[in-house]
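Multiple structures are listed underneath, in structure tokens.
Any read-out appearing in this document is the output of simple, stated calculations on the displayed coordinates, not a laboratory observation. Not measured: the values here are computed from a predicted model. Cβ atoms are built from the backbone, for glycine too; each structure is taken alone.
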Structure I
Amino acid sequence: MHLPKITIMAAGIILMAFLASCASEPAVTRVDASTQIDLSGNWNDSDITIISESLVSDCKNARAIAKFTQSNGRTPVIVVGAFKNRSDEHIDTSIVTKKFEIALTNSGNAQMVSSGSERQEARAERADQAVNASEDTAKALANETAADFILQGTIKTIVDAVDGKKVRSYFVSAQLVDVETTKIVWTGENSEIKKVITHAKTRL
């Protein structure tokens with residue numbers, strides 16, 4: 001006995017709807033933001049916190065910043081440059097640089113100016129104002145605050161693996177460079193992050 005194609009299709013649709021209704025909803029548990037959670041062993045928010053508490057703190061209290069303020073009668077202007085990810089995994093370095101920006105700005109020890117990509121938007125706005133805004137309100141061209149120092153950094157990893165076990169070590173470095181002389185006036189490194197990752201063996 002052959003069932004009509006329409007009947008088979010209808011049965012298939014009913015089965016798919018039934019299976020969809022049986023699909024379990026994901027379990028979600030809210031935890032304190034400071035809770036350290038490692039699922040994959042990759043770079044995560046806990047690692048960013050560790051970096052922020054040491055490397056960022058060292059930067060905002062750098063002797064070079066205090067020396068500049070004393071010599072020039074003003075706080076230095078800093079711009080964030082390239083913060084390169086040279087690790088073996090995807091890392092959003094913009095989160096790290098934002099930690100530096102917030103800490104330096106809130107410390108009162110330095111002034112921050114927008115990065116290269118961010119400045120382009122401001123420049124486009126000024127160019128538009130020059131054509132469309134009134135002379136009384138249009139912002140002047142070529143009147144940007146120049147940076148005294150540029151902040152640069154790198155994230156690297158060393159991975160050692162054998163028999164389903166992996167040790168991943170992170171090395172995060174940063175430096176302040178004098179824009180005019182290219183001298184490195186401060187440098188710091190954090191190598192406190194080391195993880196042992198064990199993968200369960202597959203049973204046949």
Structure II
Amino acid sequence: MAHGAGAGMRQAFMESMASALAAEGIASFRYQFPYMEAGKRAPNPRPILVKTVRSAVKAAAEAAPDLRLIAGGKSMGGRMTSLAASEEPLSGVAGLVFLGFPLHAAGRPSSDRGDHLEDVGLPMMFVQGTRDQLADLSLLEPLLVGIRPSPVLHVVKDGDHSFRVPKRTGLKDKDVLHSVAAAIGMWAEEILPKGSPLNGSRW
């Protein structure tokens with residue numbers, strides 16, 4: 001589970017998401033990109049980020065070789081995972097999950113950042129908030145229509161880029177994340193081969 005551009009693997013969202021997934025029997029393997037590990041603000045060039053994804057996938061597989069592997073992450077981390085998979089298969093990965101796919105910059109609607117998704121060739125699940133300023137659903141939904149296998153889009157009503165919802169909804173952040181984790185668990189059961197237990201997923 002890769003982190004987003006502005007915060008590392010120990011960010012509150014990453015910690016809370018990992019806990020919510022654990023409640024569903026899904027273990028998480030979190031890691032840092034080099035720039036974050038070095039305490040820098042600017043992300044590394046794309047080749048380094050993609051290489052880091054590949055190294056993390058390998059390390060996760062070696063750490064728990066008996067578990068099935070699902071890769072992905074938050075925002076930029078998820079997108080770098082999809083870029084890595086589109087360039088060359090990620091060994092042992094059964095599917096990808098994106099926690100707020102960053103389709104475009106805030107205020108600059110475009111679907112160009114998703115052009116590579118058709119080359120991934122794996123089951124994919126997109127978790128997106130309706131108030132996400134980095135992913136206009138009117139652009140993302142038609143983009144996903146032509147991809148095979150057909151991706152799953154899980155929409156968080158009133159959620160922002162980190163799935164936070166307004167107080168008027170009466171929901172707490174942890175409730176939303178547990179709902180997201182449950183949806184991921186159901187999706188994982190569908191894509192994993194029969195006989196693979198839910199807690200045989202790892203990402």
Structure III
Amino acid sequence: MKIIAVLNEKGGCGKSTIATNIASALHRNGKKVLLIDADPQGTARDWRAASPADADLPSVIGLDRPQILASSLKNLSADFILIDGPAKAESMAASIIRLCNNVLLVIQPSGADLWASAATVKLIKAKQEIGGSINAAFLINRANGASKLSKLVKSGDWNDYKIDQFQTTIGNRVAFAQALTDGISIYETQDGQGKSEIDSVLKEMEEAEWV
């Protein structure tokens with residue numbers, strides 16, 4: 001069982017959008033997937049609750065306290081567990097990082113997102129320094145290719161954390177927001193480019209041997 005966390009200390013960067021769609025992509029590929037909503041706001045749980053009755057999507061459970069998360073994981077069985085992490089909850093983020101194999105650091109092209117990611121990077125580095133096995137990579141979300149800041153963030157010139165950065169970027173697409181509201185994944189929409197972007201992220205995760 002591999003555990004993949006989707007994290008950033010900053011709220012509103014699109015962690016739930018990425019987590020629900022990556023989980024859905026793995027589910028569509030025939031994997032047994034469980035999505036854990038570790039955020040008290042419960043966005044992933046709301047997403048699944050809004051799903052059509054016949055939706056073929058991964059299951060979601062809420063485990064939004066560190067002690068409950070750690071004890072519950074021992075009793076779960078899946079090929080992949082995706083954890084949708086909370087914002088501004090360093091104790092929970094620390095618990096998630098202790099438990100997971102891989103961390104996807106979701107950032108938007110904004111200074112606030114880059115600054116907020118430092119807290120999570122610090123936790124990842126701390127685990128690595130004591131010999132813990134964990135992989136991490138930045139994923140740029142809601143990118144606008146025309147903006148100067150988007151170009152800078154995509155270039156990776158800002159990234160002096162020695163953390164990988166996926167080449168794929170997720171565009172600022174209405175279809176992602178609508179899919180989250182409707183309880184479906186991007187694959188149930190007509191947005192071909194959005195589907196391609198999630199496929200590309202999954203390919204990079206495969207190449208990195210995360211999945």
With FRET efficiency 1/(1 + (r/R0)^6) of positions 109 and 165 (r between Cβ atoms, R0 = 25 Å, to 0.05) derived from the coordinates and found to be 0.65, which of I, II, III does the value describe? II
For log10 I(q)/I(0) by the Debye sum over Cα atoms at q = 0.12, 0.13 Å⁻¹, for residues 53-140 alone, the calculated result is -0.36, -0.42, so let me know which of I, II, III that is. II
Output 23, 22, 15 (semi-axes √(5λ) of the Cα gyration tensor in Å, calculated) maps, among I, II, III, to structure III
